[in-house]
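A.B. asks: Have a look at these structures, which come just after this line.
A short reminder: the numbers here are calculations on the coordinates, not readings from a lab. Predicted model, so just to flag it, every value in this text is computed and none were measured. Cβ atoms are built from the backbone, for glycine too; each structure is taken alone.
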Structure P
Amino acid sequence: MSEAPKPPKTYNRFVKRYPKLAEAWENMRAEEEAGPFDERTTRLLKLAIAVGSQKEGPVHSGVRKALAAGVEREEIEQIIALAASTIGLPPTVSVFSWILDELEGRERRP
């Protein structure tokens, strides 16, 4: 497994500015971790939720975190295939481009 990705600088600034919101966020994360799913399954589910909600930032983040949790590229790409009949082709193509941003960008990184 890879090292977990570091949060963006903007997130760190947000947390510093809004500490109570950051605390609420950490409480939500604690509830996630208390559930019955292992890290890989959690990352796949969260990525699928981000895909279904068509949220670009969470899709990018979800791919990075899934890869760090040991999820294979083929598993991530299968989420795209599963989404197509539910969210429609044009939104799926958009989501596919966001996922490729991360997958192809990761392949170019040392």
Structure Q
Amino acid sequence: MNDCIFCKIVKGEIPSQKVYEDEEMLIFKDIAPIAKIHLLCIPKEHFAYLSELNDGRRALLGRMIEKIASLQAELGLKDGYRLVVNQGDSAGQTVKHLHIHILGGETLPWG
């Protein structure tokens, strides 16, 4: 998708503070954090919504969650974290590229 900010981050066209990357996914720091630790985990392939994951790609979501769990200590989340997926405008999805918010520590006053 040409105008997707997350696709541009995946391609390296927009800088990000990456904390993990492999052939399927990327985890990077959110530029407008609402918690002490606020990361985003995105698939490198563009999907706007969960409903766009076909049978062959649904397992990717599970792998993303498994990767977050396996990196929990390295990501500074050993004391706990929340995973949030917003789907659609009324749910607060501002970037139409499937992503998981990883929130650790206290929520900041503006969050």
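A.B. asks: Given a value of 18, 11, 9 for semi-axes √(5λ) of the Cα gyration tensor in Å, for residues 40-95 alone, point me to the structure among P, Q it was derived from.
C.D. replies: Computed on structure P.
A.B. asks: Match the computed value -25500 of helix-only ellipticity at 222 nm (-39500 (n - 2.57) for each DSSP H run of 4 or more, over all residues; to 500) to one of the structures P, Q, and report its label.
C.D. replies: This value belongs to structure P.
A.B. asks: A further question follows. Here mean projected area of the Cα convex hull in nm² was calculated and came to 7.6; which of the structures P, Q was it taken from?
C.D. replies: So the calculation was done on P.
A.B. asks: Now, a different point. Tell me which structure, out of P, Q, gives 17.4 once mean count of other Cβ atoms within 10 Å over residues 24-31 is calculated.
C.D. replies: That value comes from structure Q.
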